[in-house]
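Please treat every number below as a calculation from the coordinates, not as lab data. A quick note: this is a predicted structure, and the numbers were derived from the prediction, not measured. Cβ atoms are built from the backbone, for glycine too; each structure is taken alone.
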Structure P
Amino acid sequence: MKQVDVKELIGAMEELEKERGIKKSYLIESLEAALVTAYKKNFDSVDNVKVTINEVTGDIHIYAVMEVTKVSEDPLLEIGLKDAKKINPDVEIGETVDVEIKPKDFGRIAAQTAKQVVVQKIREAERELVFTEYNDKKGEIVSGLVQKADNGTIIVDLGKLEGVMPLKEQIPTEHYKVNDKIRGYVMNVEKGAKGNPQVIVSRSHPEFVRRLFEFEIPEIYEGLIEIKSVSRDPGYRSKVAVYSKNENIDPVGSCVGQKGVRIQNIINELNGEKIDVIEWSEEPSIYIAASLLPASVLAVDVKEEEKFAQVIVPDDQLSLAIGKSGQNARLAARLTNWKIDIKSESQIRELISKSEMQETEETTENEE
């Protein structure tokens with residue numbers, strides 16, 4: 001059964017393979033499977049149907065896969081040995097042979113089905129290409145226009161597809177409007193219910209701050225300065241620990257920039273979120289003291305095995321070190337990955353005094 005339309009489609013398939021990388025063999029296999037379904041639907045066929053397409057000529061062949069028996073009792077499923085030998089002289093009872101079927105009017109159905117399959121597979125392939133493209137952008141920053149800004153979730157037009165920013169990935173102090181141009185961090189790329197790729201973007205993720213630093217600070221992009229850690233309370237405060245092996249580079253000064261110009265660009269992107277840039281140190285006590293900026297620290301006593309630090313600050317620095325609702329201390333602990341207990345000078349003196357009094361009482365009791 002020769003179908004001119006199908007032959008033309010096979011030529012188109014070859015072009016698709018060259019231009020879009022969609023394998024011709026994949027399209028042929030998909031078309032054969034679709035033609036089997038179409039044949040069964042239109043000719044009330046049983047399940048023993050097979051369709052093959054000649055990739056060169058475009059010829060379509062439909063076969064009933066019949067079991068070879070001594071005498072056929074079911075003409076739809078079985079074929080007698082004598083008739084089977086006419087198709088394949090070497091066949092034996094219990095094996096199968098392909099008996100060609102030549103239904104009327106199947107050419108029109110075949111051509112229609114072929115077009116539908118090719119269009120469908122092109123769409124699927126395009127979706128897969130877009131999915132791969134954006135999947136490779138995981139961990140990067142993308143820009144887009146706010147398309148929808150209701151019901152909590154924000155939909156962002158990224159050009160080839162849409163980005164989704166769930167409520168938890170938004171900065172709580174920000175308000176988004178339709179047509180606002182925003183940037184976001186690509187957390188993940190998922191396939192939706194219809195197979196359409198969907199990009200999950202975030203503006204609240206700590207890595208969003210890291211990527212912004214890489215954009216704004218050439219020394220970070222070039223690898224001269226390294227971001228060691230980021231902790232964040234989205235919309236309110238971030239802490240970024242930076243380090244440089246080069247002693248001639250001031251990592252904090254380079255990130256802040258002259259008169260704070262560089263850091264201000266990042267603060268503007270985050271709509272006023274405060275950013276503490278601190279210098280990372282391999283010495284825990286120095287690193288922990290720096291992590292509590294803007295508070296001043298008098299002393300840090302560390303217990304390495306427990307990753308616990310006792311920090312002493314001046315009386316007038318206690319509230320600043322702890323921060324509103326414990327924010328500064330919490331961010332410092334996340335940044336350093338240490339448990340941090342902060343006490344003022346007065347509190348430490350009081351604890352020492354109580355401890356000394358207790359020791360005196362215990363000594364007196366022992367003497368008695």
Structure Q
Amino acid sequence: MMIRKHLSNIPGWRTKRKLIVFESDDWGSIRTRSKWDYTQMVNKGLNVDKSNFTKFDCLESNDDLERLFNVLTSYTDIKGNHPVFTPMCVVANPDFVKITDCNFDEYHYEPFTETCNKYPNHNNVINLWRKGIKENLFVPEFHGREHLNSLRWIRSLQQSNKGVLLSFNHGSIGGSEIYGEKIPQYLAAFDPEFFEDIEKFKDVLISGANLFNSLLGYFPRHFVASNKPEPKVLEETLHAIGIKSLIRYKFQVYPNGDGTTSKEMNWLGKRNSLGQLILTRNCGFEPSDPSLSDWNASCMDEISTAFFWSKPAVISTHRVNYVGCLDQANADSGLKAIDGLLNSILKRWPDAEFITSTRLSEIISNNK
């Protein structure tokens with residue numbers, strides 16, 4: 001495994017600076033609505049207890065953001081900057097009432113701020129996002145309009161898929177099986193079931209970027225699709241809405257919409273035909289995931305490997321690690337873990353610099 005990590009860090013842009021980027025997916029999206037809904041879904045056979053995402057992940061609350069910001073502001077780097085998250089955000093969620101009222105004939109969405117108004121202790125979330133931007137602690141970029149493929153999802157509802165209907169009735173998304181029976185997957189927002197879906201994805205990106213701008217006062221500059229890669233042709237639409245950099249797997253498989261795929265190799269600093277910069281993640285930090293017992297040691301090893309090859313450390317760490325509406329112990333554990341990681345980073349690399357993904361893109365562009 002470590003040999004593979006070393007090899008994957010060899011190609012691409014280099015720097016002697018110890019740059020640290022935290023990219024955190026899924027902010028703004030619903031997942032499991034409440035602890036009561038979670039218990040009901042488990043009792044009715046939905047396997048939401050089998051994944052840390054459906055077991056712990058939920059729309060971030062006021063407390064979740066305030067507590068995360070408190071951890072981030074307790075550290076400063078060599079230049080006096082606090083650690084900063086680049087949250088990859090969605091800005092809308094399904095409007096369950098309108099979808100029910102039209103008997104699943106049409107998909108309807110609502111701004112995530114309206115979703116927050118329906119949850120307790122969420123009334124200040126958008127203001128905390130804006131505070132995070134102002135204080136350079138939490139600077140949102142684009143994960144899509146919503147964290148689900150509305151086309152696949154509404155088709156499953158129209159077909160009365162019992163697993164999808166069950167989660168819908170509990171105001172939630174997720175779950176992969178009900179009583180052992182597979183559920184059609186719909187969380188990959190830009191994974192086309194049919195070729196014609198791609199045209200509709202263009203509208204999703206455009207409307208999502210416009211909503212992002214109306215909520216935050218700027219158009220997004222950086223993008224990663226939720227759950228799975230989007231068709232490569234959508235890079236043109238992403239370019240049109242102002243996306244300057246893209247997160248890509250080092251070996252990327254793109255869905256073409258007709259059951260086939262196309263493939264390409266990527267590396268840090270590569271540019272596509274439209275001039276968009278390619279960024280790649282090379283570290284992971286997911287303390288809510290029980291598959292690894294020591295995420296601190298693993299992430300520190302990955303950061304060390306990145307720095308050995310003169311690469312920035314781009315750390316993937318999902319929202320699920322820091323939210324506590326379903327299980328406060330999950331948030332407590334995640335915040336303790338990120339606190340420990342930040343302490344370890346600054347002890348080992350006192351010259352480390354914490355920057356956003358957008359700032360990394362600027363540095364690469366200015367230092368070819």
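Here mean count of other Cβ atoms within 10 Å over residues 52-59 has been calculated and equals 14.9, so which of P, Q was it run on? Could the numbers behind the result be given before it?
Values: P: 14.9; Q: 23.9.
Label of the originating structure: P.
Please compute FRET efficiency 1/(1 + (r/R0)^6) of positions 36 and 244 (r between Cβ atoms, R0 = 35 Å, to 0.05) for structures P, Q and give me the label with the greatest value.
Values: P: 0.00; Q: 0.25.
Biggest value here belongs to Q.
Given 96, 42, 24 as the derived value for Cα extents along the principal axes in Å, for residues 76-267 alone, which of the supplied structures P, Q does it correspond to? The read-out comes from structure P.
Of the structures P, Q, report the one carrying the highest value of relative contact order in percent (Cα under 8 Å, 6 or more apart). List each step's numbers first, then the result.
On the way: P: 8; Q: 27.
Looking at the calculated values, the largest one is Q.
Among candidates P, Q, the computation of Kirkwood radius over Cα pairs in Å that gave 21.0 used structure Q.
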